[in-house]
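Got some structures for you, see below.
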Structure I
Amino acid sequence: MKCPFCGNVEDKVIDSRISAEGDSIRRRRECLKCQKRFTTYERLEEHPMMVIKKDGRREPFDRKKLLSGILKACEKRPVPMDRVEGMVDGVERIIQRNYEKEVSSTAIGEFVMKELHDLDEVAYVRFASVYRQFKDINQFMKELSGLLKEGQKPDEKNRY
């Protein structure tokens, strides 16, 4: 494994752990040249999943792209990285279990929206604003008011 810090190809494995789902192995490594530590993941290679974009184009599923989008939504929020990685693992698992070769970007977006809604409301709204492509402030406010209604207790809804 090539060190991401110095490029050296010699390292030692410090720790190996199987994920809770048993579908990957996490390895902590230490570079023998610069002594910096880094993490690698080992997964089974599976058949390529294609994502059908909204305009009909098809492109290979990219775990990094999914992670990047979720990280942008969670930026400056108190969301631990392991929860974000767990969310990406979960969405990837759902896709692999429920779709054979192709999945729509809309389906992926809905899975992410559900997970973010349960994890962090601000991250959810950030993701929704890009994913749903709000055209104006009214669409944005409609999404926020829906969140506010969900957050109120049944007796509080009737007070207003």
Structure II
Amino acid sequence: MRCPFCDHENSKVVDSRPARNGRAIRRRRECLNCSERFTTYEQLEEFQPMVVKKDGRREAFERRKVIEGILKACEKRPISVHQVETFVDELERFIQERGTAEIDSRIIGERVMSQLRDWDDVAYVRFASVYKQFKDLKEFMEQLQELLAKDSSS
């Protein structure tokens, strides 16, 4: 494993423990050249289906992209990184268990929006505004009114 600080090829494992509900191993490493410490994760390489985008393009599912999108929506909101990672673990498991070669991006987006709606209205609206690509302010306001109506009925 190359050191991210000095690019040296050799490091030693200082600590190792299970992570992501036992689906990965977290390793704390120390560079043998510069002595800086860094963390790596080792996990089983699982088959990931292709994500079918709105425009018909297909690309491999990338956990990192989902996490980044959620974290942007949750910026300065009371949602922990641990909550996000746990949700994405569950999302990956859902995708794996479907057993299909492809999954529509809409299914992923709707699951993310549902989770964000449960966690935090502001994070939900932020994500929805990007995901749904509102054409104008009217569409955006309709979504907000729908959210407000749901909150007042519960």
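Computed from the coordinates by the stated procedures, all read-outs in this text should not be read as laboratory data. Keep in mind it's a predicted model, so treat the numbers as computed, not measured.
Consider the structures I, II: one of them gives 19.3, 61 for Rg and Dmax of the Cα atoms in Å as calculated from the coordinates. Say which. The value was obtained from structure II. Source structure of the calculated read-out (mean projected area of the Cα convex hull in nm², for residues 38-85 alone, 4.9) within I, II: I.
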